[in-house]
Structure formats: structure tokens, C-alpha cells
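Engineer: Each structure below appears as C-alpha cells.
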Structure 1
């Protein structure tokens, strides 16, 4: 059966993250997530509501196109409000002649571009499939991943951003790029990043390898952080962004960050910055060329 790899971009502002969620109605109302309920999404159990997530929305669109039950597996479970230019997901469709005769499935000979256009035609304006390609039957968006790249954009100014306010985080103080870059250098390489993970991250090991971490000024107000690595803990990139910003406003030193890495004490690292400035830029798999971006 053919398996398809999707590259997906989205504005995460009005989504409850990537992963499908079906909380009890009362819980959704109590937490405020009920505002993201999508009444057109089916739930798997009574008394629950389906929240508006990218996985659920894209999976529904793909099911409507191939006219069969499919499961969409994503590479990265981005949080509510996080954006993506290069999320990756995959699903398997049938090519059984009996099913095809009934209008179900999507054989390879139909082509991937018609499949991409058909899925996009059923998606809302804040999510888009950029590419579809056939992959091996055993392809795993999670297990076959060797590197991911994220960016975080800050607006360092007392004047608040307007037109792109959904995609940046405002920092009121001026930021010293040299201080930020000095701390960034300390974080590159393989370390125990326990101090840079949210509580309840659920991972047995907090050791990760950062391949590159750059800090660039885009204009008078904008500063962009690009980070790539073999994997990231829950909120790790947002905590690193907060740590670099604190270094840039002289609240943390290189020695402080070394101590955070040594002790694993979350209190010694910077704050967790909001989701708005974070974007999943790319995901690389075995056999693919290294990304050419600064990440």
C-alpha cells in the first residue's frame, strides 16, 4: 500500500497545537480550550469535544480525499500557538483493486500533486500542505528523523509590533547580541538539558545534541534565533530563547548558564518564552542533504 509524506505549513495561533485532543466537555470549558472546539470534527467517545488541532484538520481532509480511514502521524507535537514552515506527517492509503473500484484509496499512478491539491482544497486558510511525496511503507516521521530546525523571533522595542504580531515575541529592553552569542556557544554540543525542559516533559533522558545555534539581527528591532539539533525536550527551544534574551539584557551570564547545564536546575535558566515567536522550520531524515539555512 502506498505511503505518503506530507510537508505542512501552518499559522498555529488559532490551533490547540499539532496533536489531536478530545477532552471532556467540562474540562474544555474549565481550561478555556473550549474556544477552540471544532464542531465539524467527530469525536471517538460521547461527552467529549474535538479541539481544533492541525493533526485533526489535515487528517480529516486527507480522509475525505482518499475516502477511507487513515491515520496521520506527525513528526513534531508542536504546542498551541507554535507555527511551522516544515512540519512532516505521513499516512498510508490503500491500492486494493476492490477498494479502488468503490472509489477509496489513492494509488501511486494518480500522482502526488493532484493529491496535494485535493487535500489543500479541503483545508482552512491557516494550514497548507506544501509537498506530498511517496515514501517507503515503513517510513516513520518520528523514528526516521535525524535533525530538526526551529527559529524564534523577538521584537526588541518599546513600540509593539502590529502586522506580524502573531509571529514574534516582544522584548521591551534592548538586547546585546554579543552576550547572547556567547551564551549560545555554551549550549552547542551534547549536554544534559534538564534545566531547559518544562516539568513533566516525560522523557527518560534529557541529554540532547544541539548542532547549531545562531543569533542574528534582522533589523533595528528584530532578532532571530535559529537552532538545530537531534531532538528537543518539551519547551526546550522556548526556554533557550528566554535564556538568550536574559543574557542579552544582562540578567544571566555565561557562568550562570554553565551552572544550569551542570546542575540541571530549571531555576537557573531563563524564562519560557511564549509560543508566538516559535516556528518549526524543517525536519531532516536519513539520506537527505543537510539543510542550507542558518539553523
Structure 2
């Protein structure tokens, strides 16, 4: 296989490979490392007998991601405070014109789903990602994982049930999410406790991820009163040289806070029945690299 062909084929499928690796690992750096390793193996093989490069490359990437996931799970056990997936800027672009397909992709990359995927075994997570997010046939997944198709179907059923049981219900209507996100920002920055309580669900949760590198709650907070008062309190400690932008992260509206032009935090809400059910706050600077580029608004 010619060098140009090898490179072109890999670049053609890079978005899918990165998508698989990110959903498997929840961190951009880990996903990029896996995709780079897949490239090294692909370019070294230069196999002329590969009839379906996409399937072959996904197979390599998935196996590498499983190995990496087993390694990073032990690292996350010593993580300071709650661990959240690294948020990403999402723009599915014109290549995904169908609304239903966009909805599936958005849900598969949402923070709510990625948090639940953390509780699956590496094999269950691989099956769920390949089947639910990318629609791979069971037979192809079986080849990828070197399992029987029956075993893969069992893994898929178990993973799907686990996700449905643990995933918090939320609405995916972008307009409603954007409206509540704007109202949340107005009330929080204005120190308006009553305004916050009017849009927070009674049992709302707040999950902060700082990795111990910045300030954020070290435990999950729950109840509208606790979360509301916490948000009002931090509004009294303004971020230096702050700038706030609305962005799309992980398929849904989010708030990007910059300090001196650098990402300080990303906030995103889970919404259901017109109320905010969960507030995610990512402040670990290592997880905000994707938001350090030009204007995202």
C-alpha cells in the first residue's frame, strides 16, 4: 500500500477513531494518544489485504482504548474530588444532517452518559460505544473484541440496562436548555437566590471537578437550598478579568468562563421538566485545553 494511500485512509477515518477513543476514555489527551498509537501500527503494517480499512482501524483503536482504560481506572481512584469527563467542543457539522442521528451522537457524548459509562467494565463500555454511538453490527463488534456474537449481545444488553438504570433523565431540547442556562447564569452572577431556586429542582445535584488544582467542592452537593446558596456565595468572589461565553459542549449548551482570556471553568446543566437537575462544573485546567482557542460563541 502506497504511503500516500496509507496516510489518506487513516485521515479519512480519524474522526471516527477519535470519537470511539474519547467515548471510551473520557479524556482528549488519552484519546489522542490511542489514535496516535493506532496510526503507528497502521503505518507500520501497510497491509494490502485490508479490505475494510474503517473496520480494521476501529478494531485497533478499540483494543488500544480498552488497554488504556484498564490503566487509567487505577489512576482515577486517587483523583482528588469527583472525576468528570473532559468536556469537548462539539460541532457535528454538515456531515451529520439528520436530526435523529445528531440526537444519538449528542447523547452518546453527553456528560451524563459519559459519567455512567465510567461504571461499566472496559468490555461493556466498548460494546456500548460501538453499538449505541456508532451502530456497528454485533458480528463486527465480536470480531473486534475477539468474542462470540452471543457474548457480545449479552454484554450489550447488560451495558444498556446499566446505563438506563443509572442515567439521570434529562431533556435534550436545545432551546429549553439554552433558556435555562441563560437564566441560571443571570441569577448566579447576580447573587439572586430566589431566581436560582425557581429553576433548580428540589433534589438538584452539583458536581465539581478540579482535580485538586483549583477550588471546587470535593463532594457532590445535593438539594436546591445547598446548591443555590453555594452558587450565590461564589458569585461574591468574582473571577479576575472575567469573560463569559455560551458554547456547545458535549452536544448541549454550556457556559465557558474565562479569566484573563484563559479558560477558568465550564458549566453545564442537565434539564428535565423545566428545572435544572444537575450542575456540572469542570475547573481542572488540564481538562479545559479544548476551550483555549479562538471565540467559541
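Engineer: With Cα Rg over 2.2 N^0.38 Å, for residues 127-222 alone computed per structure, which member of 1, 2 shows the largest figure?
Structural biologist: On the way: 1: 1.43; 2: 1.61.
Greatest value across 1, 2: structure 2.
Engineer: Work out which structure the value -6500 belongs to, where helix-only ellipticity at 222 nm (-39500 (n - 2.57) for each DSSP H run of 4 or more, over all residues; to 500) was derived from one of 1, 2. Please list the in-between numbers first.
Structural biologist: Working: 1: -6500; 2: -16000.
Clearly, the read-out refers to 1.
Engineer: Same structure, new question: Mean projected area of the Cα convex hull in nm², for residues 63-150 alone was computed and gave 6.6; which structure, 1, 2, did it come from? List each step's numbers first, then the result.
Structural biologist: Working: 1: 6.6; 2: 6.9.
Value 6.6 for mean projected area of the Cα convex hull in nm², for residues 63-150 alone corresponds to 1 out of 1, 2.
Engineer: Ranked by distance in nm of label points 7 Å out along Cα→Cβ at positions 55 and 191, which of 1, 2 sits at the highest value? Let's see the in-between values first.
Structural biologist: Numbers: 1: 3.0; 2: 6.3.
Across 1, 2, distance in nm of label points 7 Å out along Cα→Cβ at positions 55 and 191 peaks for 2.
Engineer: Moving to a separate point now. With distance in nm of label points 7 Å out along Cα→Cβ at positions 23 and 199 derived from the coordinates and found to be 1.8, which of 1, 2 does the value describe?
Structural biologist: Details: 1: 1.8; 2: 3.0.
Traced to structure 1.
Engineer: Right, something else. Starting from the value 4.1: which structure in 1, 2 was distance in nm of label points 7 Å out along Cα→Cβ at positions 15 and 215 calculated from?
Structural biologist: Numbers: 1: 3.0; 2: 4.1.
Matching structure: 2.
Engineer: Match the computed value 4.0 of distance in nm of label points 7 Å out along Cα→Cβ at positions 71 and 175 to one of the structures 1, 2, and report its label. All intermediate terms of the calculation are to be shown ahead of the outcome.
Structural biologist: On the way: 1: 4.0; 2: 4.7.
Answer for the origin of the read-out: 1.
Every number here is computed from the coordinates shown, using simple stated rules; none is lab data. Values in this document were obtained by computation on a predicted structure and should not be read as measured data. Cβ atoms are built from the backbone, for glycine too; each structure is taken alone.
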